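What follows is a group of structures, each given as structure tokens.
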Structure P
Amino acid sequence: MTAPDRPATASSSGQAPRYWWAWSLASAVSIVLVGSIFAVLALVVGLTRDLPEIPNAETLVVSTVVVDRNDRLLRPFTTPEGRWRLPVGIDAVDRRYLDMLIAYEDKNYYSHSGIDWQAMLRAGMQFVGAGGRIVSGGSTLSMQVARLIDRTPTGNLAAKIRQMALADRLEQSLSKDEILTLYLTLAPFGGNIEGVRAASLSWFGKEPARLTTAEAALLVALPQSPEARRPDRDADAARMSRDRVLDRLTGAGLLSPDEAEFAKREPVPSARRDFPLLAPHLARTAVANAPQSRHIALTVDLGLQQSLETLAAARAAIMGPDVSVGIVVADLGSGEVLASVGSAGLLATRSDGFVDMTRAERSPGSTLKPLIYGLAFELGLAHPESLIADRPTGFSGYDPVNFDGLNHGTVTMRQALTQSLNVPAVIVLDAVGPARLLARLKRANVQPVLPDTAMPGLAIGLGGVGVTLRDLVSLYGAIARGGAPFDLIDGAGPARTWNGARPHVLDELAAWYVSDILAGVPPPHNGAPGRIAYKTGTSYGYRDAWSIGFDGKTVIGVWVGRPDGASMPGLTGISAAAPLLFESFDRLGAPATPLPRAPSGAILAANAQLPLPLRNFRHPNAALVARSPAPEITFPSDGVDVDLGLSEGYAASLVVKVRNGVPPFTYFLDGDPVVRADFARQTSLSPEGPGFVTLSVVDADGQSDIVKVFLR
């Protein structure tokens, strides 16, 4: 009988088991699988070893933006890499755009944790089916932000692994809104444009807070292929990509078919818009003073700034391509600069538009005269109605002359300032002292620059000193505020601090006297009398034209000229700068605010009613100006024949005219007093008959003139 079969066992000779191959295959597969897992893990670890730091609102590098007093964009600056990447928040973006973006790019954005595994599975199957080529990325918005932070490409598996790892970190570190804000800031939109705010400004010329359906769809489409779909390079490609977004969103039920069709009819932009460039000089100064700041708020008002920049450019264009304009507008209550126009155009090459003419040191011409007269009023040397002589006067070799080359005889201080006469101004400055004038300028925040560190002389009263337009606005602001110092605040730099009480530039009464006089200066052709108090100035050689004025609320300064300092014959403050000043006030958009009323102690009287010490300007050097020029009979002239028809028996009158001298006047005919006139400089005499007569006049100071004429 045969023994039954038994399971095969290893023989004593070491024969292999019957199923050795199965055990070998299982072992090999296990080894490969474990090795693959370790290899994949090693790959993942290697790819994710040096992931970038997670940025936040404080650390993300963005463009510096300069805004106005109401947070409206004046001027952005590129990042150090030359990119337009403007900071933006979710609340500053059209909600419809955000809904369209999430619906199109990542409909599960608020439910996943950075990776949408369903989308990734679909993308993986497409990857295998396409032979290792990525067809659909399956990237969430978080992964797209990760790619933008990591600056990795989009078409390979290694980059995708890094993006997934970084997206996971993003979700752990930031909120969904913070991640979305990063996308809104970093997404590419063609060229050096990054972020939805820069894109909206560049392609549509407006902030992204209010977008049309078509605009929102285009902004959704562009980041997918920003260079190929750039509207300025291929408007058709941009339009087709926008329309595909509209179609998909219609299919998803986010848009109605009618709304989508209407949006498709809206043209796409064909060129980039310029970014805002308002208050460029002031913005540049602000960035230079705070280079690390990303958001700088100036005190200017965007609407007024834009209006005055347009005005300056238009007026400069009329006067010639080499002409520039500077304008400063400030609020008298706060000192805040409401507009600062540094030139007629930043990009104007012939007129050196890059030069900020509000800060350029120039000769002020006659614009310091109000302070000179104000000092005389404060020191009790004069009253606005005091008389002063406008006659040829020399000061140790310095012989000032009036702008028109004429002398006007005895005038009031009011007339001398209103007519901007040079000789009386220098006489007054000689009395109050150039050193005192400079000291008061410094109280007004003016930083006068003397040539070659020279000692202050009388020439500074007529423009022999360097000041800026901002300096003069500070000075006139102080006068308008009753002499109180006036600090300009613009947000471009730290506010100036002072220790202790600051002395006034002028006392209140003197400042009011000056303001009252300036309110009576005749306006230019486009101005209304009495609207503002103002003064003009023209520097030597017609190089600078000035006009500075104020009402009860606002002070404005205007400069016109060539930045290179070249002469412009015919350029004057009244013809070039004053019209700009008055139009600038018109563009404030509000009626003029009345000037303050006279303070207590003001003497409102004509010269004859003034106290005797104030009837004439009192100079410490009585020999210089205490006595006015002697009266002069201007008609009839000495030695002439005057035909009055006396030989025919007519009873005619002889008209006599006088200039200079101090009224009242007494007129004499052949030595006999015949007429006494209080202030009249013309009278009529009745001669007895034809022949030679002697005419003479004596003024209040006892000075006289005499002529001899023959009457017929």
Structure Q
Amino acid sequence: MKPVTYIAGALVVATAMALAWARFDHWIDTTDLPPLVAETSVEMRDRSDGLLRVYTVEDGRWRLATGVAQVDPLYLGMLIAFEDKRFFSHSGVDPWAMGRALGQALWHGRIVSGASTLTMQTARLLEDSGTGSWAGKLRQIRLALTLERKLSKYEILGLYLTHAPFGGNLEGVRAASLAWFGKEPRRLIPGEAALLVALPQSPETRRPDRDWRAARAGRDRVLARARDAGVIGREAFETAHAATVPRQRRPFPALAPHLTDRVRAGSPLSIRHDLCLDGPLQRALEELAVARVSKLPRQVSIAMMVADHRSGEILASVGSASYGETSSRQGFVDMTRAVRSPGSTLKPLVYAMGFDLGLVHPETVIEDRPVAFGSYAPQNFDGRFRGEIRVSEALRLSLNIPVILLMNEIGPARFMGGLKRAGVDAVLAQGKPGLAVALGGVGVSLHDLVQLFAGLARGGEAVDLTWKPRDSAGVEGQAFVSPSAAWHVGHILSQLTLPGAKAKGRLAFKTGTSYGHRDAWAVGYDGRHVAGVWIGRPDGTPVPGAFGGDLAAPLLVEIFQRLKPELDPLSPPPPETLMLGNSDLPVPLRRFRGRQAVFSAESDAPVLAFPPDGVRLRLEEGMPLVVKLREGVPPFAVLADGAPLVTGAHRRDIALGPVGKGFVSLSVIDARGRSARAMVEVD
């Protein structure tokens, strides 16, 4: 054959090959790719990037978006060594592996080994196509070649890591690692990494919860290949080979379910939400709520909140102790947002406003005795009267009458304005606010109550509590009381004794019990954090015997003990704070006198002629104590230590009968509600 013929033949072959390659190239370029972005689980992350909660996708699968940077390099090394050792060098199809697989199949008469690359497996996962037909295999080859042209190797790996099946409703290596090991796959030991490599090869038959022996056998084959490829050493192989495999799935994180549901509903298109919650603290408080509610009646629920009052960040929020329960405790109701009567927990704001208006000072003397405002006659919780008492003690004892006297001067409308400035969205049952709002005659939520106390802790400056991470620097709010008034209130409340407290330091706290024992409250703060507790029935029915001091206060103590070993010191008094004893106060502040002059000394007011104030009496055994009265309008009532001894007396010489030894506070009240008082010592 002449040289020209050779040249012509070569040109024909070259042209044919070029045309074939062009058609092949066009075939690859015109490939329709399946959707590369699939729905992945919505994730809630805490302030340290820990996983708070994860949701399933629409079909009930756990599928978490995963990138190469989110998995342990050891796992990636094992995966490539076992599944596709030339992954980073081939173009989607490994001709060496195909040749080996074809030769083994011809020699043995059956398929001995596969030739699918990780890219081909990814293509199959994206289309959810089978592997049994030649047409299916050809489609995977075409998709694999196209993927390699349009994506990087690490992007392809990311798709595999997100979609690989791991048995049941688990898809992707992150979901598998959380389900089988209870942790993210960033840090895996060799045995764990090998199991995660082995499971996608036969995800149902190797599920550890179904057949742990098959799971272990698959893991061990991966370990052997990794050892032979030099991915792990002999010692690591032997240790991992001797380790057991998990036999049960672990539950996915589901912390702060009420709050995370609310966050997701507020931004339904986001797949990741970063919250300022403290994951370990949230878990500890949820466990505490479950333990505590187990000792309470079946219908009773618990809610808790903790926040950093400097930044306003919510660190923990427990809406109930039984989120999934639809009966009895109604755990699906977020009781941190439910509007309930706050009992006595609003009294600190009443006193703070009274300080600001110049009505009283903590050392001001105020009377605790029967009073009436039209048809409204408030009573103390224990039904007793203490006579003259200092304002600070009245707040510590949570007396009702002194705070109502102050509310009468402040005015309910002004008080409601103070609540609004503090960020409290108070709800009135009906009509205009009355004096009873000071005793819980208004509806507030635990969230708003914690927000109010956060403002007091900040020196009377309101702060909006938030689940969004926030820098404490520059967080400012409007003032609702002065710094000195807020400090006075905190100082008074910090003198209360905490039940079972073990942490060092002082906690300013207030308890409350709503009318009919429907709600038990405790709210408190130190120099950094504020926390609140609510206990009651979600349906609003009474809980007999429930008191804030007995039920909620011990739980508040436990919250702070789980929060930190030592309380942060409360802030020092502002420079303008008036710190004087009663005798050194300006005359108008020494004794409280309201606009109606409820305690003004009228000329015909009753006088306790005997015994005089401060006297020491010697009474023989069984001898009655006789009181003598001047002035006043009968009938008279005589009280000893706040307890009525005689009522309806018309005589001015009244025998009380024997009284106990020690100091006795005697009070006489006439028909017009005017009183006289004396403190005596009976020997």
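A value of 3.2 for distance in nm of label points 7 Å out along Cα→Cβ at positions 353 and 633, calculated from one of P, Q, originates in structure Q. For the structures shown (P, Q), distance in nm of label points 7 Å out along Cα→Cβ at positions 361 and 489 is largest in P. As an exercise: mean count of other Cβ atoms within 10 Å over residues 417-424, calculated from one structure in P, Q, equals 19.0. Which structure is it? This figure was derived from Q. Tell me which of P, Q gives 3.0 when you compute distance in nm of label points 7 Å out along Cα→Cβ at positions 537 and 561. Checking each candidate, the match is Q.
When mean projected area of the Cα convex hull in nm² is worked out for each of P, Q, structure P gives the greatest result.
Only the coordinates and a few stated rules stand behind these numbers; no lab work does. Everything quoted here is computed from the prediction, not taken from an experiment. Cβ atoms are built from the backbone, for glycine too; each structure is taken alone.
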